[in-house]
Structure I
Amino acid sequence: MRYQITGKQIDIGEALQTHVKTNLDDVVSKYAERPTDASVIFSKSASEFVVETVVHLSTGLTAQARNHAHDIYAAFDGAADKMEKQLRRYKRRLKDHHKERSAPVEFSGASSYILASNTDSDDSEPESLQPVIVAEIEQKIQSLSVGEAVMQMEIAGAPVLVFRNEGHNGVNVVYRRDDGNIGWIDPT
């Protein structure tokens, strides 16, 4: 597994990097067969250390955990515990409800745009109906089955997930509805 261990305005020593690699290897190898890469970012917020951990698996799952504590090691250990819980749930769901994927998930590129919000307090009409683009970001869209997309959305805690449906190669959306159920948009 490839590691990217960085610190935002703090130095990360060799002992901490070794601790991160050892513990993350133990957690991930227990529940995931083919992890591809992990990103661990340490930062400081007031008197606490904040750790953001992201692990990408070849099945397409992106497991994320964030934790904060007064000790940098305790902050990471808490994030590792959260990561282990996510991966345990993922493996249980995969084992119970889904066949194992024989090939890695394919990704296709897409552009994501951030639009400026209209914060005018007056009720005047805008000069143009075209939105102002603030930023453009490259995104990757995963090729998944509908069940895998729902599982990934639930594990990640995301309200919506855009994916390429493996059944017909079309772009689909799964989302959490206001009534608590899952919605699925499959354009024809």
Structure II
Amino acid sequence: MIKLGITGGIGSGKSVVSRLLQVMDFPVYQTDDEAKRLMVEDPIIRRELQALVGESVYHADRSLNRSLLANFIFGCPERLSKVNAIVHPRVKADFLQWAEQHKAHPLVGMECAILYESGFNTLVDKVMLVTAPLELRVQRAMRRDSAQEEQIRKRIQHQWQDADLAAKADFVIHNDGTTPLLPQITKMLRQLQIL
């Protein structure tokens, strides 16, 4: 089984490519969604976040107090690193367990915007970068997140640039709104000798 990392900047269209792979019967692990789930369900994460941030990082109904956590992290890279050091190892373990449950498939994906920053690239065999022109990415992200253009551009500035990611990726998928995605994905799967 090949583990494929799927990465790309905000608004690049990683999720669209992931959905196409799922339609083709290749399961994809959604790192963001699973991290959010684990931050609520995993007792180790709960205990360590409460020790770091305080008991009120969880509401009385056991849900995560996202605004409190965001305020705790905001503008402080050291605090963000501490939170990531709590969450990332548990997500990695969860992904490996998930991949084992899907080992009947010749390929599984891991969609992760911060694949290299988080060290999750060490868990995958190949990496696919999804790219799109900057202005298209900004427009997509503004629509999706109902966010202001300035906010989106700031987020993009804090992410790895496509050129840096492309230098590390095994495959690059262009999601520019005009180049068809399916032929690009099919070509990649053929190169991996899966099709």
Structure III
Amino acid sequence: MAARERNVISLLREQLKSVHELLEGTMADVTPEVAHWSPPGLAMPIGAIYAHVVVSEDGVVNGMFREGAPLFASAWAGKTGLSELPPDVDPERPGLPDWSAWSRKVKVDLPALRDYARAVYAASDEFLASLRGKDLDRPVDLTAFGLGPSTMIFVINNAILGNAFTHCGEIACLKGVQGKRGYPF
């Protein structure tokens, strides 16, 4: 593998580590009451947002990329800290599922969800460490999500990293609305 390819994979691993640290730091002082508070409008509660980030990463890495069962459906089945899993993509109706109804009824056990998150993070880093530069160009079919053909690097940058950074900001904002410090810095 060329130095440039190693650098790209190292950068992706570092970015993933950074977003995990930021997300966990932002979630560190979230109590069950704060996690389950339903904001006005259509915004999801913090606990559901955190679950969305972790479950999505697990589904992408262990389901889509590894073409196996995500941890939530295998080693961590029934131990994710969620009273129920979020709705899955419907192959008959391309696009992202509507998680709003689920987000208002799911109960989140924060310590259990944090344990599951650590397992997901470790699996994701292990997967990225196994990649070679050419793997990043591997085609990924996102038709079920309403997006069409793409590449692994696009999905890593947008569906994992971008999703986590974006939702971390949403969590910080919802904490601030509840009178708590948003980010850990």
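A short reminder: the numbers here are calculations on the coordinates, not readings from a lab. Because the structure is predicted, anything quoted here is derived from the model rather than measured. Cβ atoms are built from the backbone, for glycine too; each structure is taken alone.
Numbers for the structure displayed
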read-out	value
Among I, II, III, structure where distance in nm of label points 7 Å out along Cα→Cβ at positions 14 and 158 as derived comes to 1.5	II
Source structure (of I, II, III) for relative contact order in percent (Cα under 8 Å, 6 or more apart), computed value 13	I
Which of I, II, III leads on distance in nm of label points 7 Å out along Cα→Cβ at positions 54 and 174, largest value	II
Which entry (I, II, III) yields the derived value 27, 19, 15 for semi-axes √(5λ) of the Cα gyration tensor in Å	III
